[in-house]
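In structure tokens below, several structures.
FYI, it's all coordinate maths here, none of it is from the lab. These figures come from a predicted structure and were not determined experimentally. Cβ atoms are built from the backbone, for glycine too; each structure is taken alone.
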Structure I
Amino acid sequence: INISVFPPSNACIGRYILNMQITSCGHTYQRCLGDFYVLFNPWCADDPVYMDNQAHREEYVLNEHGILYEGVHKHITSRPWHFGQFEDGILDICLKILDMGASYHHGSDRDHCWRNDPVHVSMVVNHMISSHITSSVMKIPENNDYLKGTKPFSWNGSVPILQQWYNGRCRPVRYGYCGSLASVMCTVMRCLGVPSRVVTNFCFPCSNENPLGINEIFDCTGKNLCGKDKLWRYHCWNESWMARRDLKQCCGDWQCLDPTPLETGRGTACSGPTWVRSIREGELDLDYDGHHIFSRVNSNYVGWLSQNSAKKTKFFCDPWPCGQHLITKRAGSEQFEDITGAYKYELGMMK
């Protein structure tokens with residue numbers, strides 16, 4: 001018997017078991033014919049992750065090899081990363097991540113009903129990559145102490161990380177940083193059929209004290225009196241392509257997802273999915289976390305010189321330091337693509 005299965009475009013993703021039941025002469029027999037997987041389909045025009053550019057599908061869904069960009073915006077460095085979304089066992093691990101994150105959305109039964117929505121799926125994956133729950137995929141080190149794990153910058157692929165998490169009874173892998181977190185998330189999303197890419201934002205504000213202003217105080221020797229830097233040289237996050245039904249979008253667009261837990265108004269949390277275009281247009285009332293992503297590409301910077309405990313002098317001010325350069329790997333190329341204009345208009349530009 002040849003059996004073909006044609007799941008609808010709104011089918012929930014996951015593993016299905018196909019049984020055949022035969023009733024004859026008052027007797028019922030049941031036989032398992034096998035199992036199959038349903039994923040999001042960026043080749044299907046009715047699917048919420050549909051992407052009509054073949055070159056982009058080949059890059060953001062099918063390509064197992066990528067590049068992480070690091071350094072500073074005037075001296076960008078790169079290193080390869082193996083996503084490995086088609087390696088043996090990775091799909092089952094990705095579905096396990098969804099199962100372990102089901103409680104994030106009020107229980108597994110309700111979660112499975114929402115697995116036809118890439119917004120819901122992306123939020124669960126985003127939360128599972130490196131949150132403070134005991135089953136998250138990776139753990140970020142504290143105080144640069146790597147003795148109990150692998151140094152964050154030693155990883156060069158997602159497969160060993162995912163396998164170690166799965167084989168270690170879903171305990172966090174030690175240790176990760178923003179680049180590995182975003183890359184692992186990219187692997188999971190591509191494996192589930194959602195076009196995704198890793199983005200690097202150069203000059204990143206990591207303080208939430210003043211969402212649109214970074215203030216650092218230095219003494220006459222140049223020592224930072226704030227205790228820690230409030231600006232990172234760079235930060236990596238993930239973008240995934242989908243149509244947001246909750247925003248009444250009829251076609252797909254890039255959504256920003258940051259799996260690195262950072263200080264927000266509601267405590268330490270990951271961010272997104274945030275519609276990238278809404279960041280550029282300043283539509284910050286849309287779900288999810290638009291004001292956080294906006295501040296990470298638009299904050300200004302002020303440096304203060306502390307002459308004594310009571311007097312401080314402003315010695316440096318930059319109205320446009322954060323988000324100076326946002327880049328990702330160009331489709332079909334080993335070069336990077338500058339996508340800064342997708343997040344913000346040029347300084348002084350009239351809209």
Structure II
Amino acid sequence: MALDSSQLEASVRSLIDEHDRIEAELADPDVLADAGRTRKLTRRYSELGQVKTCVDAIDTARSDREAAAELAEEDSSFADEAHRLDGVIADLEERLRELLVPKDPDDVRDALLEVKAGEGGDESALFAADLVNMYRHWASNRGWSVEVLDSTETALGGWKDITLAVKSREGGVYGWMKFEGGVHRVQRVPVTESQGRIHTSAAGVMVFPEVDEPDEIRIDDNDLRIDVYRSSGPGGQSVNTTDSAVRITHLPTGIVASCQNEKSQLQNREAAMRILRARLLAKQAEEAAAEAQSARRLQVRSVDRSERIRTYNFPENRIVDHRTGYKAYNLDQVLDGRLDEVVESLRAAERAERLEGIG
């Protein structure tokens with residue numbers, strides 16, 4: 001195998017060595033007895049397998065090209081084959097370069113999604129509900145499952161806030177959903193508007209990678225303050241006569257997670273801990289990125305229209321993503337869960353940015 005630079009070749013060799021090491025580990029019964037470790041190793045092995053397959057294909061194409069070039073010295077008809085193989089090699093090397101692009105290690109995880117109403121009162125809460133429905137449809141289209149961990153409904157059927165767990169058997173949900181983090185702006189005539197005027201409001205979305213194994217994020221019980229209270233329904237009315245809702249505060253960081261959707265205090269505590277672990281994992285990742293002066297996108301922490309990432313214009317059936325400039329007049333389809341094209345434009349921009357970084 002020969003690549004354009006010694007740096008790339010060294011990267012490839014290192015990855016193939018890692019592939020072979022993991023292959024040996026996955027044959028070890030002691031490793032297979034640990035389900036969490038096996039799952040992580042299998043994911044990594046699959047990623048590295050793509051690199052190895054591509055490298056093998058390049059080696060084969062180069063060998064065939066050399067043979068065709070030698071034969072062309074005696075029979076000119078082989079020159080066309082050598083030229084064709086030049087194109088094959090170029091395509092394979094471009095594919096290999098893409099595979100070598102550093103990936104966000106959290107991309108393989110499932111995701112926790114939080115949607116919060118912002119400016120706009122009832123209209124903002126109704127728009128938050130529209131976003132939640134959009135994500136539910138998108139998840140269904142992609143074969144993902146959605147679980148409501150916590151929610152606060154408004155009197156008109158909107159969401160003041162809601163937390164969803166989105167999962168896939170294959171994993172990788174976070175690699176798609178992470179681009180939804182930010183402020184989403186809507187322009188339309190609210191159902192509460194009697195004069196037919198167009199209003200602008202916003203809802204905020206935050207996305208966290210979910211922790212695969214509880215032990216991955218170690219939390220000292222002494223660092224937790226746990227409060228219990230009665231769960232509430234639309235408009236703040238009490239819907240439970242027992243203190244089943246749970247609020248957990250991580251004292252060292254001040255991070256808070258709460259849950260009131262389940263009927264039992266134990267179930268609510270387990271759900272709140274899932275949310276807390278995801279937020280702590282995200283905090284660790286942000287701190288590591290800051291130390292490395294990474295260009296990792298930070299999600300907005302306040303629902304301010306000036307920090308919008310996307311605009312949904314109902315009168316024009318238009319959707320605009322302000323990060324890539326993506327624009328389309330199929331808002332009705334996007335709200336029905338056809339979100340792949342919008343998000344793929346962001347995934348492509350991320351790949352291009354990372355590709356530049358490896359030369």
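Looking across I, II, the calculation of FRET efficiency 1/(1 + (r/R0)^6) of positions 8 and 40 (r between Cβ atoms, R0 = 30 Å, to 0.05) that yields 0.70 traces back to II. Among the shown structures I, II, from which was the value 25.1, 92 of Rg and Dmax of the Cα atoms in Å calculated? Going through each structure in turn, the value belongs to II. Tell me which of I, II gives -15000 when you compute helix-only ellipticity at 222 nm (-39500 (n - 2.57) for each DSSP H run of 4 or more, over all residues; to 500). Label of the originating structure: II.
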